[in-house]
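What follows are several structures.
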Structure P
């Protein structure tokens, strides 16, 4: 496919406008700050409250696939704006909820649909502007979501303390709506085959043809990526939703101090997306993921074995860095494997692995904490096992890809046309 230079489009303005929007929708990662006050205000159980977070994450592939379809056909700006405003509306309405059903409908479904549309639009459209820096761009764009909770956690904690949980939701949702509208003004649609001025694709970079989702589903690469994403997201989602409760229940922190640790986790999440995204461009996406799974297991082990506040800090910072890495590496890995043309739909389908994990991991950990008087040790041990499983799968995936490359080389030597099944990552 021929590349198309578009010097009149400032791709960095598109990126930073998208980052601003995702800094709003990324407030979902500060949910642990809202969870306790919601339970106390309405007399709900923590597992019941955590289900709202699970629904929010679980529903996201549906709008992501729809948003991907819209993005792939040039409608990125509309998808992003609609999604961002839906998220803000769901956030505002959650502050008015008086039953768990209303909470699930507003924060879970409305905000979840909005978050999925905005995330898919911002990520897929922006990555198409950066074929030369996929990992770095994915890290920066998803880093906006990580940065959101750095700001949202202490602001929400203060608003809840001074004005109540309902006011916190309404006030923050209103600000998000304004930011989304302003950020969308900077969004431009990436032309098909876009290439930055002075850059040409290196030989062998990416698949020979764009792979639609029907072709993607027939490859082993897709199923490896699906499993790796689910295993990589588990610990991060578990901590994101329960960090405040873990800090208070296991490490004796006050609510205000726990909120600061939620911000520390979010800052690490944001930094991890940027750092791991850039690193993965240099060492390869699968090599980066192997390191990530190893650090996740080590960080969880620290939480299990070190009972001091310092141990809590080390554990959540390590986990935040790695959760950020997972969210930053996988979009680039999917585009590397199947090409940019159908990235919107393809990544939306891959993201279903995250959604399934988002539904189970937070409430699973919350139930364990509730059953053991605030002790999450059992959940941490299970997360260690899953991280080690991810490490094993990554090594197996590497071996399979090497065999596929060798087979394609042999086909080429025999004069046969190799079947495109995802490129080496």
Structure Q
């Protein structure tokens, strides 16, 4: 007897790819030149107002609990003209010229700690504006080493450095910077805590990351969606699936029309092997015409193929996606459709789907499965033709195809 060989869920579950969108959570992002120019224009527009409020701003201490004593920050008389020249270039958007002057000040032995640190801080901003994060981090390190800025400037530089290190995938360095920052400032601000939590997460220290991220969320009147995603992922990765589900359900219930929140709920359900619940959430999105991407339909039909007896539903989803032009008519889609039909005892539609999938396959295995189904249905001539195609494209077990070719009948 010729053995039918199908890799039902083994093949199709590989299509499941719902993940929490964490790639950019709580990180500094390189802005476009246009965005930075707009920020610069806004700074210029505020310049007059800033001068009016300079006295009140100067007295504001952003880090009242810091262990570091803020130095009496003053520019030296000898270097003040250079500092002014640097800032004139900076205000005129002449970044290269301003950075060159900053480098001169940093290298000037006559400059004091404030001159050096302030010039390094400005150079770091200019390097960041020029998308040179490595140089920005180097300048920020110098600014901290010079130790001449007041606490607002000093810790602002330290926090910026931690964010840039995180952006540059220097997770251990970012965590060390944030440990120092939080240790010295005693800050409990959510925007500070989340950077540490993010660094811990990316170092795969999930159990440590979760409480820090939760503390940031609890301390924020309007926590960002990215923070919530990060906490859900930390819970899931640390084996706290129940907590991840509870949080995802709460967020999804508050945002019923937010596809991102609903897909995060799908992701945690899938991680907990709760395929029925994941499918139910995605069906609501499909009913609302919110499954607008190819990957959405692949996610849904793959989910159904992980639920016993739901192969017919999987076929329905695939056909719906193909009809709407959302699901790409490629090999994987037609293979899934063929298997969905076959395992729901819809043999003729399965054969039609296999005929569409086989020419798109990377090898002859799909033609061989088609030949087996045709043989099973006593359509011997068609089975032989499919077996020939299988051998031509290459199969792991050509003897199986040869057995079909050896069957009696034309």
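For relative contact order in percent (Cα under 8 Å, 6 or more apart), the highest value in the series P, Q is held by structure P.
Distance in nm of label points 7 Å out along Cα→Cβ at positions 199 and 287 computed as 4.7: which structure among P, Q? The correct label is Q. Source structure of the calculated read-out (FRET efficiency 1/(1 + (r/R0)^6) of positions 111 and 303 (r between Cβ atoms, R0 = 25 Å, to 0.05), 0.30) within P, Q: P. Given a computed value of 36, 26, 19 for Cα extents along the principal axes in Å, for residues 95-190 alone, which structure among P, Q does it belong to? Of the structures listed, the value fits Q. When FRET efficiency 1/(1 + (r/R0)^6) of positions 151 and 223 (r between Cβ atoms, R0 = 25 Å, to 0.05) is computed across structures P, Q, the figure 0.40 traces back to Q. Source structure of the calculated read-out (P(r) over Cα pairs in 20 Å bins from 0, in percent, 29, 57, 14, 1) within P, Q: P. Computing helix-only ellipticity at 222 nm (-39500 (n - 2.57) for each DSSP H run of 4 or more, over all residues; to 500) across structures P, Q gives -26000 for structure P.
Here, each number is a calculation from the coordinates, and none is a lab measurement. Since we're looking at a predicted model, the values are computed, not measured. Cβ atoms are built from the backbone, for glycine too; each structure is taken alone.
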